[in-house]
1. Here helix-only ellipticity at 222 nm (-39500 (n - 2.57) for each DSSP H run of 4 or more, over all residues; to 500) has been calculated and equals -500, so which of 1, 2 was it run on?
2. If Rg and Dmax of the Cα atoms in Å computes to 25.8, 80, which of 1, 2 did it come from?
3. If distance in nm of label points 7 Å out along Cα→Cβ at positions 97 and 457 comes out at 7.9 when worked out from the coordinates, which of 1, 2 was used?
4. Any idea which of 1, 2 comes out highest on mean count of other Cβ atoms within 10 Å over residues 57-64?
5. Compare FRET efficiency 1/(1 + (r/R0)^6) of positions 281 and 305 (r between Cβ atoms, R0 = 41 Å, to 0.05) across structures 1, 2 and report the one with the greatest value.
6. Work out distance in nm of label points 7 Å out along Cα→Cβ at positions 265 and 313 for each of structures 1, 2, then name the structure with the largest result.
7. Of the structures 1, 2, report the one carrying the highest value of mean count of other Cβ atoms within 10 Å over residues 225-232.
8. Of structures 1, 2, which gives 3.5 when distance in nm of label points 7 Å out along Cα→Cβ at positions 289 and 409 is computed from the coordinates?
Structure 1
Amino acid sequence: GRYPKAETGINLNYRKGRWNVFGNYNFSYRKAFNNLILYRKFSENGQVISAFDQDNLLVFPFRFNTARAGIDWSAGKRTTLGISLSGVDNRFDPSGDNFTHVRDANRQILSEFATTNRSKDKWQNYAANFNFRHAFNDAGRELTLDLDYARYGNETFQLFTTDYRTALGELMHTDVLKGDIDGFLDIQSVKADYVHPLGQHTKGEAGVKSSVVTTDNNLQYFDIINGVEVFDSTQSNHFIYKEQIHAAYVNFSHGFRGIQLQAGLRAEQTVADGLQLTTDSSFQRNYWQLFPSIFVTHPVGANDKHELSYSYSRRIDRPSYRQLNPFRAFVDPTTYQEGNPFLKPQLSHNFEVSYTFDKRFTATLAFSRTDDNITSVLLQNDAERVTIQTEINFESFDYYGFSLSAPVQITPKWNSNNSFNLYYGNYSGFVGNGLLDQGSVNVNINSINSIVLPENWSMEVNLFARSREVYGVSTIKAMGQFTVGVQKSFLDRRASIRLNVSDIFYTGVVRGSTLYQNVDEIFESKRESRVASVNFSYRFGKNTVSGARRRAGGAEEEKRRASTGTG
């Protein structure tokens with residue numbers, strides 16, 4: 001890579017009698033870059049009148065501190081209580097430098113502007129989980145309970161300085177914009193699950209969950225004019241969002257004569273309220289949905305080498321809290337990303353038919369229809385020559401797919417896991433002032449190869465390739481990556497050292513274009529995907545000591561939606 005990186009961590013576990021205490025700490029330093037190159041045209045009455053030729057370099061050093069500790073207590077042979085605490089402290093200090101040539105229709109330079117962005121971000125979050133498990137018998141009847149609380153906070157300072165110059169480089173004027181962002185997100189969740197075997201091959205499950213989430217983000221921008229800060233209400237936003245989700249589910253599974261049947265039904269009610277204080281606008285939502293699912297698998301023929309399976313499910317995917325937050329993240333005065341508080345969850349119907357041979361090789365046919373599909377798009381204001389990246393709900397996205405999975409043992413010491421995916425995806429819906437209906441045939445190939453070498457050496461070779469693909473209003477060119485790693489184990493396999501080089505040929509560059517209505521743009525994004533790393537690990541203590549319970553809490557979905565920020 002272009003910049004250094006380092007990480008270290010420790011994982012501890014102590015067990016005695018009915019008590020188990022565990023903890024871990026990890027520190028990571030990362031410095032990377034994103035070089036975004038854009039050529040954006042502006043038209044009037046169907047004729048190109050000007051263009052922006054932009055080169056944006058963003059360098060972002062990260063410092064991650066994460067810690068987790070917990071304790072489990074066995075109250076009896078069948079009952080366990082546990083508490084876990086976790087905390088994260090991240091610092092992110094990006095610096096961006098943008099240079100833009102303003103060109104005419106003949107690509108001659110009319111003027112230029114350069115923007116520097118200096119930011120300091122602090123993200124902190126902590127979480128607590130209380131969990132309870134009771135097994136009523138040895139047959140699998142049990143009750144589990146999770147109580148979760150998490151709080152995410154962020155503080156961001158931004159300073160944008162833009163110099164506008166003539167084609168000859170003479171300074172015309174300078175604009176300075178200062179941004180202060182202060183926000184938090186609270187998650188409260190309670191979840192209970194009950195499992196009840198109904199016989200040797202039959203099982204029933206049921207559960208309930210309620211979560212309450214509150215976010216409050218206050219984004220304030222100030223124009224600095226002659227050294228005086230002037231509040232900019234057109235860029236600022238104070239957004240408060242509250243969400244309650246209440247859910248209950250039942251599952252039933254049964255096996256007979258080699259046939260496995262599983263059916264489930266989940267009911268959810270969502271109550272959400274959003275308020276933009278700066279613009280004095282709000283929205284309210286209150287709806288409930290049913291999500292059925294069914295899965296059937298059965299053998300074909302007299303032996304168990306052939307198997308067919310069928311599945312159907314209705315699913316919901318909610319936008320992240322960042323996507324709902326309408327604040328603006330600037331690249332330069334003409335380009336920014338903005339959240340959409342009116343995003344709705346996307347809902348999908350999913351059908352699959354799979355054939356498995358020898359319990360290893362699988363071929364799958366799939367179809368899904370996603371309504372209100374959440375997709376990133378570009379919107380352009382020609383009058384102000386400003387381009388906005390945001391998420392919208394497409395009316396629908398249709399997916400038709402065929403996939404193959406083939407784990408192959410090439411030699412006794414060489415295992416290869418391979419997958420092939422051929423699919424057609426089509427987007428349909430209104431974008432801006434027009435209807436979009438377009439799609440593409442796409443191919444993905446992935447191969448993971450593990451090779452055992454003499455003298456406790458091993459090797460891993462991974463290949464990924466993707467064809468050209470339509471994504472919303474944009475088209476992404478073909479790309480791929482080739483990664484190699486070697487590892488040596490020693491000290492009775494307690495210690496290991498690993499060398500890994502990702503994207504060796506630097507083919508993971510994202511290139512593409514957007515040509516829709518008044519948006520005409522070519523882009524290229526170069527990231528630090530080619531990185532060489534060395535990793536050393538050592539396991540100490542008794543190998544006979546049982547590790548800490550590996551389990552998720554009851555608020556994992558809410559934490560995932562919060563993981564991209566407190567928006």
Structure 2
Amino acid sequence: MKKRNRRALVSSFVTTFILTSTLVPKTKAKAAATVERMPGADRFVTAQNVAKQAFGRAENIVLVNGLGYADAVSAAPLAKILDAPILLIDNAKEPSIDLLETLWSLGTKKIYIVGGQGVVSKELEADLTKTYSVERVAGNSKDGRYGTNAAVAKKVLEKTKATTGILVSAEGYADALSVASIAASKGYPILFGNKSEVPNVVKEASKGLKAMAVGGEGVLPDKVLAGVSAERIAKGVDRFSTNLKVLDYFKDELKFNNIFVAAGGDDSKHKFADALVASAAAAKYGSPLVLNGLGTKEESKTAANDYIKGKLGRDTKVTIIGGAASIDAFIESELKNKAEEINSSIINNEKDPDKKPVTEYMNVQSIEALSLHQIKVVFNKEVNKDLAENLIAYQIDDKNLLDAEAKTLDDGKTVIITFKKALKEGSTIRFKVREDLIRAKNTEDPVKEEVKSLTLIDKQAPTVQNIESKGNKIYINFSEGISYDALKKVDNFKLDGDILDSSKVFIEPIGEISKVIDENGANIDIVNGIVLKFSTSLDKGQHTLLFPIDDSLKIVDTANLSLGKDAYTFEVK
């Protein structure tokens with residue numbers, strides 16, 4: 001890594017301050033799609049530029065060796081929960097002036113070193129400790145990268161309490177590049193496996209987690225996945241197609257006002273750095289990281305650019321991480337042309353208002369109180385998830401909602417609002433969906449205001465709304481949120497007369513778990529649906545599911561009303 005004389009430090013700090021100040025974006029008068037490149041002389045400087053421009057200020061930073069990918073992959077979720085950029089170091093025994101300048105301009109107070117003393121030297125750690133609070137996150141040296149991976153996973157889980165982890169191969173960075181930013185944005189630890197196993201040190205750190213695997217059988221064979229009950233969620237013919245499959249899998253959870261683009265790399269073990277640094281920035285904004293450029297074939301390059309162009313909107317900012325050797329000028333030019341096309345359309349519409357289409361509104365189809373804890377809103381179109389889950393879009397008796405959360409269901413049109421404390425039994429409320437604050441997912445049509453009076457009475461026991469089977473999964477949806485405690489017991493269900501075996505069936509909620517206070521003042525977890533996941537696909541034909549079968553494991557709603565024991569027939573086609 002390039003170094004400069006320490007006597008230049010003071011003048012360099014002044015220069016850095018001036019340059020950094022010029023990078024603060026001015027507020028735009030009008031929305032515009034933009035494509036910008038964030039290059040650097042090398043991977044270390046690129047990481048520093050990303051940190052300063054994407055984060056501005058950062059009390060915490062994560063420091064990893066930039067010459068090896070393993071620790072950097074593990075570090076992405078930790079960086080997210082610390083709201084920290086990832087900076088790179090080589091095997092130096094003292095920090096470079098460039099690194100010190102960056103730490104100063106960020107206003108850093110604490111440095112988290114990820115990796116053992118063999119990758120980030122103890123001498124460098126001691127030097128940094130003179131100015132900063134420093135914490136090293138690493139495992140036992142005998143466990144190598146798996147030990148550090150497990151140590152970081154534990155650190156992440158301590159803070160996020162996540163119930164899911166992302167399993168990737170530790171023997172190559174390709175698939176990890178695709179999912180690092182998404183795992184980070186969701187607070188999921190990244191877990192390492194290989195062609196033979198998930199090592200015990202990683203298994204121990206991830207005990208009890210649901211594992212989702214990214215990558216094909218060539219890097220993570222089925223037998224390895226079976227050993228940790230992992231579900232393969234994405235695989236492609238190469239890292240670039242895997243990347244697009246991962247982005248498609250999580251499409252409803254990504255925000256597209258920022259899109260980051262970085263090189264996916266070739267077969268060299270040293271072409272990963274820009275993408276891993278970008279993963280911290282993408283995670284900060286909950287944005288996609290698209291792999292393109294170096295290492296792509298023509299069809300992969302076209303597919304990646306088409307994906308980005310399809311997501312470009314009137315206020316989208318595309319940031320290309322790295323120089324032209326990583327992401328070539330053709331890719332940049334094609335994206336800029338698309339941005340200019342969008343911006344020209346906006347300008348033309350503003351110059352000639354008569355050409356503007358008449359505003360089409362999205363409508364609220366129904367508003368219904370499911371219980372004293374939940375209100376369901378159904379729209380006639382799929383909604384922008386981020387806007388629909390912002391509580392400012394709803395009111396009760398003209399007052400903003402407090403101590404509640406809104407979640408969009410898988411259909412994209414239904415939003416369940418869950419209140420931590422029950423609304424008053426027998427009261428009548430005026431529930432409002434406010435005008436313009438929610439927009440349609442694809443068309444950006446604004447919602448029309450809808451107001452409905454709801455009388456809140458919860459005397460009805462919960463029911464099963466529907467049961468549907470897809471492949472090796474049975475989806476069960478309920479009429480309202482009910483306690484997850486008894487639902488997650490596999491042996492509380494019978495399929496075709498046989499009690500389900502917990503070694504072959506896994507139960508998870510549909511959507512996220514909500515935490516509420518029931519009528520007895522107890523804190524409980526509730527869900528509106530569950531998925532029964534079998535180790536193999538169900539046979540075609542009719543099946544009967546009976547539950548709850550254990551009288552001591554009653555399935556109740558927040559009013560302590562029980563779901564009746566019943567048999568449900570469904571068909572697998």
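Rule-based calculations on the coordinates, nothing more; no lab input. What you see is a predicted model, and the numbers here were worked out from it, not measured in a lab. Cβ atoms are built from the backbone, for glycine too; each structure is taken alone.
1. Values: 1: -500; 2: -8500.
Structure of origin is 1.
2. Values: 1: 27.0, 86; 2: 25.8, 80.
Structure of origin is 2.
3. Going label by label, the one that fits is 2.
4. Details: 1: 16.4; 2: 22.6.
Of structures 1, 2, the maximum of mean count of other Cβ atoms within 10 Å over residues 57-64 occurs in 2.
5. Numbers: 1: 0.10; 2: 1.00.
For this comparison of FRET efficiency 1/(1 + (r/R0)^6) of positions 281 and 305 (r between Cβ atoms, R0 = 41 Å, to 0.05), the top structure is 2.
6. Numbers: 1: 1.9; 2: 3.2.
Across 1, 2, distance in nm of label points 7 Å out along Cα→Cβ at positions 265 and 313 peaks for 2.
7. On the way: 1: 9.5; 2: 16.6.
For this comparison of mean count of other Cβ atoms within 10 Å over residues 225-232, the top structure is 2.
8. Details: 1: 4.4; 2: 3.5.
For distance in nm of label points 7 Å out along Cα→Cβ at positions 289 and 409, the value 3.5 is produced by structure 2.
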